[in-house]
Structure formats: structure tokens, C-alpha cells
1. For Rg/Rh (Cα atoms, Kirkwood Rh), the calculated result is 1.07, so let me know which of 1, 2 that is.
2. Assign the value -24500, calculated as helix-only ellipticity at 222 nm (-39500 (n - 2.57) for each DSSP H run of 4 or more, over all residues; to 500), to the correct structure from 1, 2.
3. Taking 66 as the value of percent of Cα pairs over 11 Å apart, for residues 26-65 alone derived from one of the structures shown (1, 2), identify that structure.
Structure 1
Amino acid sequence: MTEASHTVTSYRTYWISWACLLTLTIIMIYVPNFWMVLTGITIKAAVISLVFMHLNHERTDFMLTVLLGIFLTSLVLFVLMIPDGIAM
């Protein structure tokens, strides 16, 4: 097993990602279009995964594995909620 290199993420990166998440949240509130909300959720999930989970410093194959797992879990949960939404 190789030793991972330690990278330090600056506060500037966190502030930029926070501003991006806040902007997307405000856009999603004031533009209640289904596709806009779905796109915003996807972008927010990617920003959180890359910056706060530090996946942007990982190898590509590991990063794709984690993102695929997040995507598949979200897909399964979404598909399981569709019958409840239709029943309402």
C-alpha cells in the first residue's frame, strides 16, 4: 500500500464552494422548474463530493467508484419514492 500524499485545501476553496452552494440553493428556490432543481441537486452533490469529501485529490478510478455508488443509491431511493408520489 502506498502512502497517500497529504494536500492542504485552502480556506479560499471552501469559501468559493460555499458561495456556489448558496447561489445554487437560491436559484433552486426561486426557479421551481423540475429540471433546474434536478440539475442544481446534481451540481451541488458533485461540489460536496469533490471539495468536502476531498475526492478531487484521489485517483480517478476511486473517485468514479464513489460517485457511481452515490448515483446508484440516489437512483434507487428516487425510484422507491415514485409510487408514494403517484399515490398522493
Structure 2
Amino acid sequence: MKKEILVHRSSSAIYAQLRDSSRVLFSKRYLYKTGKKPVEQSFEFGKDFAGLVMKLKAKTVLYNRGKRKYHGNIKAFAEGLRESGLEF
């Protein structure tokens, strides 16, 4: 079964989960800090999250953004995942 990355964002944080069918393998949260733009921080968080996914030997995943548009922080997170070698 393919693994799935679910992403959610709020005004102060971005959340991501790695799921395999019905169970959550792990989840991670990143709180935005002042000084850098949230889009830049989402990109870096995507790269870090991709490293954890790669440790589980998952190269191809599904990307679930919920009802959010593919724009801003959601897009930056996905670009960080792609830059680290994940395919979706």
C-alpha cells in the first residue's frame, strides 16, 4: 500500500502526518518563528520531513492537502519534499 502525507496549516504552524492505509506512522509539527517568512520555513520543514520519510524507505507517496489550495505554505512544503527526492 502506498504511503500518504497529509498536510495542514494554521496561522502559527504547519502539521504533517505520514499514513499507511489506516494507521499513522508518525506526525510532526513546526511552529513558525519570527525573522523568516513562513513560506521559507515551510520549505525547510518539507525537506526535514522528507528525510524522515526516506528513513522508512518510502520513495513514492501520495500528497493530501485536504481542502487547501496548492499555494503558499502548502506549495512550499511540497517543493521541499520534492527537492529531497520524494515523488508524488
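1. 1
2. 1
3. Computing percent of Cα pairs over 11 Å apart, for residues 26-65 alone on every structure in 1, 2 gives 66 only for 1.
Values quoted throughout were computed directly from the atomic coordinates according to the rules given, and no laboratory measurement underlies them. Worth saying up front: this structure is predicted, and the values here are computed from it rather than measured.
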